[in-house]
Structure I
Amino acid sequence: MAFYETPRFPTAISFGSAGGPGYSTDVVVLNSGAESRNQNWSQARLKFDLAPAVKTQALLDTLIAYFRIMKGRTHGFRFQDPFDYTVPGGASSGVFIAIGSDRYQMYVRYTNAAGTEDRLISKPVASTIIVKDPAGTTRTLTTDYTLDSMTGIATAVLAGSPSLVLATWTGQFDVPVRFDTDELRLSLRNKAVYDWGPIPVIEIRV
């Protein structure tokens with residue numbers, strides 16, 4: 001099992017897919033009609049169906065090649081969520097949370113009147129990321145910090161460098177996913193007219 005950082009799954013297909021975040025909740029309904037609910041996951045897990053996006057022979061060819069190289073559910077890859085792939089966006093902002101004396105994990109923070117949720121970001125698009133300190137001054141990559149685009153971890157270049165805890169980041173990020181099927185079930189109705197069932201991809205923890 002491997003994770004392929006490149007190439008990212010083609011955005012020509014991902015941007016026509018259908019899906020979004022989901023949670024896992026156990027719901028027990030009591031005889032009185034009251035409910036007991038248990039949250040199983042601390043963070044949402046994304047799931048998408050690619051089938052609505054595959055509208056041409058060229059896109060189908062691209063999908064089949066990618067599916068074969070990923071060996072169905074075997075390997076993971078980068079996927080751009082068409083609805084949520086950039087910060088700032090809507091009610092979200094980019095923050096850092098310390099995971100060591102000089103190491104900081106990237107998160108997206110979603111906020112509304114009911115509270116906040118911090119979503120771990122492990123696949124930033126490094127070329128788009130801008131980091132600013134609380135005063136709004138842009139931090140310099142390699143001089144002030146380094147960024148691992150495979151983990152979303154920023155590291156202060158020198159011990160004692162200014163903390164990134166209060167710093168913010170903007171830019172794009174991908175989602176680590178895999179296909180959630182080992183079969184592409186295609187049928188040929190007539191020349192160049194195809195039918196296919198769901199083609200699911202699902203977020204993985206890396």
Structure II
Amino acid sequence: MKIREINLLFAEIVFTKILNQLSNDELNKINDVLKNLDYHKTGGGTPVKNYLSSISKNLYILDLPELKKLADIIKDEFNNFKNNTLKYTYNDFVYTTSWATKCEPGQESYLHNHSNCFYSGVFYTDVNSDSGKLHLSSMKKNNLLLKKSEETDYNSDSINVTTLKKMVIFFPSNLHHKINFNNSNITRYSIAFNFIPTGDLGLNDSRLVLKQ
């Protein structure tokens with residue numbers, strides 16, 4: 001560790017980028033695909049909670065032929081991120097699941113994280129400034145609750161990320177997240193997905209081989 005006054009240790013690494021490789025026409029066609037999918041409510045339970053967003057019944061939508069270009073672009077961006085930033089160059093990563101999320105005006109999602117995957121992500125097709133930011137939380141609990149004069153990287157355990165059309169975000173799957181309340185008059189569409197590494201993991205008695 002370098003000697004410095006302030007050290008950020010064990011940070012959660014979140015990546016965001018606008019995918020300008022996609023034209024507006026291509027984005028509209030992707031959004032049309034999402035609009036024609038079958039959805040069901042998140043959260044489960046009875047009665048159905050109408051204020052919660054919905055997810056597609058198809059949990060492998062990036063396997064659809066009409067979404068192949070998008071799937072390849074996201075995969076290339078993730079490979080650059082995991083190789084050049086995270087330095088995970090010894091393992092390939094593959095999609096496990098991918099699904100569409102639909103959040104209508106007046107809806108939100110519940111706070112959750114994802115199991116059986118390593119990194120998760122979202123690509124945004126139809127959003128605006130009021131349709132619901134992405135809330136990320138470490139769920140870290142402090143014994144004492146102190147008032148802050150300013151939210152910074154050093155004192156925050158959650159953040160609201162402004163979402164934009166064509167934006168992709170990658171974050172560790174253990175991070176809890178939710179769609180904030182949709183205050184707009186549009187239905188918010190996005191594509192979520194999970195990645196897992198393949199090949200050799202660990203050493204000696206902790207070694208694991210994950211095949212694609």
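Some points to look at:
- For -4500 (helix-only ellipticity at 222 nm (-39500 (n - 2.57) for each DSSP H run of 4 or more, over all residues; to 500), calculated) the corresponding structure among I, II: II
- Source structure (of I, II) for P(r) over Cα pairs in 10 Å bins from 0, in percent, for residues 93-140 alone, computed value 17, 51, 29, 3: II
- When relative contact order in percent (Cα under 8 Å, 6 or more apart) is computed for each of I, II, the largest belongs to: II
- Ranking I, II by distance in nm of label points 7 Å out along Cα→Cβ at positions 5 and 37, the structure that comes out highest: II
- Distance in nm of label points 7 Å out along Cα→Cβ at positions 157 and 181 from the coordinates reads 4.9; which among I, II: I
- Mean count of other Cβ atoms within 10 Å over residues 53-60 - structure with the largest value, from I, II: II
- Given 187 for volume of the Cα convex hull per residue in Å³, calculated: source structure among I, II: II
Any read-out appearing in this document is the output of simple, stated calculations on the displayed coordinates, not a laboratory observation. Keep in mind that this is a model prediction, so the values were computed, not measured. Cβ atoms are built from the backbone, for glycine too; each structure is taken alone.
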